[in-house]
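Take a look at the structures listed below.
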Structure P
Amino acid sequence: MTLSGKRILLIIGGGIAAYKSLDLIRRLRERGASVRCVMTSAAREFVTPLSVGALTADHVFTDLFDRQDEHDVGHIRLARGADLVVVAPATADLMAKLAGGHANDLASTVLLAADKTVLMAPAMNPSMWSHAATRRNRAQLEKDGIAFVGPNTGEMAESGEAGAGRMAEPLEIVAAVEALLDSRPKPLAGRKIIVTSGPTHEPIDPVRYIANRSSGKQGHAIAAALARLGADVRLVSGPVAIPDPAGVTTIHVERAEEMRDAVEQLLPADAAIFVAAVADWRTADAVGQKIKKVAGKGPPSLKMVENPDILAGIGHHKKRPYLVVGFAAETQDVLKNAEAKLKKKGADFIIANDVGPSGTSSGGVMGGDRNRVKIVSRTGVEEWPEMGKDDVAERLAVLIAERLKTTSV
């Protein structure tokens, strides 16, 4: 969606992740939003008001007792004049202040005075994020109606430690902003939908695995589109290099068997959308040590066994969702293979696409940003034109909402 005409108040907390706020401002403004910024004194140790002001093209507010600011805007008007308040990075200190109702600087005062939704993007050391006090504060803030995006798991810029605590990336925050400001109807409210995405990695030894070229872009886009229509989306994702979609509960897995188990544990559900490109086979016995090359002996033989068919398993499951949708990634006889898959797997729809080099005008679906699909059902075939994967996701989400409309929540 566009953010044209939307007014965002961005509160920048103190932390190394404050540098990401500069890109966040740019991303919000390129979507049409106006951005005003409040900076804490600690934030000014990492980025300057001059840089922030240059990107917002507006005054940057820093001091609760600035006579000019209070005369011209005032912290109450500053808090009330936005459509959404975003705190990025949201430090442990800012979270604690709001949870406890403290207001001893401009940022905390604005947060208490705000009558609009507040979105927090936490960023802190993993030990701080996992501390009982922070967990307690987050629980209280969620109870109070504060929305959250992130934090992500990864390496910390300031310490080299790894764990949960990295601030969500700017585009993830933008997606969360868009979702919160989206006033469109929510036809999937109250619906639980499972989505699988990405490849699976089937280990050969500790350093090698069997996989495919799936990027997860289409599956993640579908999960996000369903969430925007109000669904409670549970995304089961194989290993991908893209962020978790905003507003979606994501379960990370590696192997096909793990993906099957995760999906079955999420039942019952109203719908299940199987986008993941699951490896068809795995080695019978992954070895515990790296297989060494021995000169003159040639490659080792690998005994292969078939992986579980997750789509068929759910399509014929005793707790089968009302709507089951599968994907057929083919390089030849696309329609013929998709129709056969529809009958065999117990699905309601098969989304068929050509994943060969000629699959799209841009030269390939897997890893690319565009897709051309055919919707195969028992009533016929509907061919969609080539479009961006986000557009495919939006259109498919509407189709799913229409199909679920006839069932009771």
Structure Q
Amino acid sequence: MNVNIHNFNTIDFDSIAIQPEWNLPEKRENRMHSIHAYPAKFPAFITTKAIEKASQNGITVNNIADIFCGCGTVAFESVCAGRNFWGYDINPVATLIASTKSCSYDDCRIEAYYTSILEAFEVCQIDEQNSVYKNERINYWFSKTQIDLLLRLRTAIYTSVDNQRYLNFFLCAFSNILKPCSKWLTKSIKPQVDPNKAPKSPLEAFAFQINMMRKANKEIEGIRGVAHINTANFLEQQFDEPFIDLVVTSPPYVTSYEYADLHQLSTLWLGYTDDFKTFREGTIGSLFHSEDFQLNQDKLNKTGSEIVSSLAKVDRRKAKSVAQYYVDMQLAISKVAKMLNQNGACLFVIGNTEYKGIHINNAQHLVECLISEGFENIEVDRRKISNKILTPYRDANGKFASIAESSRKIYSEEFVIFAQK
């Protein structure tokens, strides 16, 4: 469906037809996309579809960007397609995964490094003065025995791997075994302890993880592009000259959980911070960097202002969070316009949601942002969210549930929005 600027305010976004082309991939995703657990991963095939769509609109796509690159799904697909890639994410765990995915590796070299790691592990001495033993959150999630073993393994990795690309590979593997080796409730979308869980052996979990990643690496047919992964807040980036032909991205959901909470084990163990909460500041929509509510309201476009005003009547704190999110998104679209070459394009995948009966129309807000920045040829499609079971409700723990007073509604569709500069 083509969105016409003149009838924008009369469009019912939720009545837009679901387009099958955006629903399912034509082939199985490469195993590389599954080397590390990550919430709400971007569907890999959408990158290929986005490149095709840009080409159909007369765009020669050499350089691709993802302004919220997460675990690097767009990065991997871009470099495999022979394009150069620029990715930005404030979360260092995400950029570690993205950097690892965006490279290919010599399997013999992986095996040699892995053997060295195991040998170093056997002779590694525990340093009782290491800061991990004093970290309150690490002690909350791990037993003393697990901390001992994980510290030996981490030390063995750092002392055995002398190449940054391969070091990222093994640190990514280490990061992904932390939750299985902890008391973290398996597959929970909230940080909570499972008192009945038997944590996995770090060495066994690491062996399994490395084997899986080696198989994934062997599936790669060839990486012909170069990925530039930046651990940075995109909202703070300055672009003096345009250099990107296509932006493909999926912004964080307006009501999503703090990613700093979900990745706290990795941020602490990999030494990115002593206090994972520091990563909340600067995250899009986070109240930890929120400006004055009234000041934010004054910055909002028409759609954002109407939604925030409705929310303020039922939950002022949530209204403040959504206002900050929309202000951040408006700035993000402005910066996308600056980084795109003339005739370049962007493709956003974004979902609507609902909070206490208030419809939060993120897609409409985004389209209004694009119009304000002078984008043209705007097309809006809907797609089914992959791998969702039929019920659109979740209970207080985030697990899928039948409709009940205690459950909240989530949306099983999202929007694919294409626009040209």
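Data for the structure
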| quantity | calculated |
| --- | --- |
| Given 23.4 for Kirkwood radius over Cα pairs in Å, calculated: source structure among P, Q | P |
| Top of P, Q by relative contact order in percent (Cα under 8 Å, 6 or more apart), largest first | Q |
| Identity of the structure behind -12000 (criterion: helix-only ellipticity at 222 nm (-39500 (n - 2.57) for each DSSP H run of 4 or more, over all residues; to 500), calculated), options P, Q | Q |
| Parent structure of the calculated result 17.6, 56, given that Rg and Dmax of the Cα atoms in Å, for residues 122-241 alone is the read-out and P, Q the choices | Q |
| Distance in nm of label points 7 Å out along Cα→Cβ at positions 250 and 298 derived as 4.3 - corresponding label from P, Q | P |
| Structure from which 2.8 was derived, distance in nm of label points 7 Å out along Cα→Cβ at positions 82 and 370, options P, Q | Q |
| Distance in nm of label points 7 Å out along Cα→Cβ at positions 58 and 130 - highest-scoring structure of P, Q | Q |
| Structure responsible for -0.95, -1.18, with log10 I(q)/I(0) by the Debye sum over Cα atoms at q = 0.17, 0.20 Å⁻¹, for residues 170-321 alone calculated and labels P, Q on offer | P |
| Rg/Rh (Cα atoms, Kirkwood Rh), for residues 178-225 alone - highest-scoring structure of P, Q | P |
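Rule-based calculations on the coordinates, nothing more; no lab input. Please read these numbers as outputs of a predicted model, since none were measured by experiment. Cβ atoms are built from the backbone, for glycine too; each structure is taken alone.
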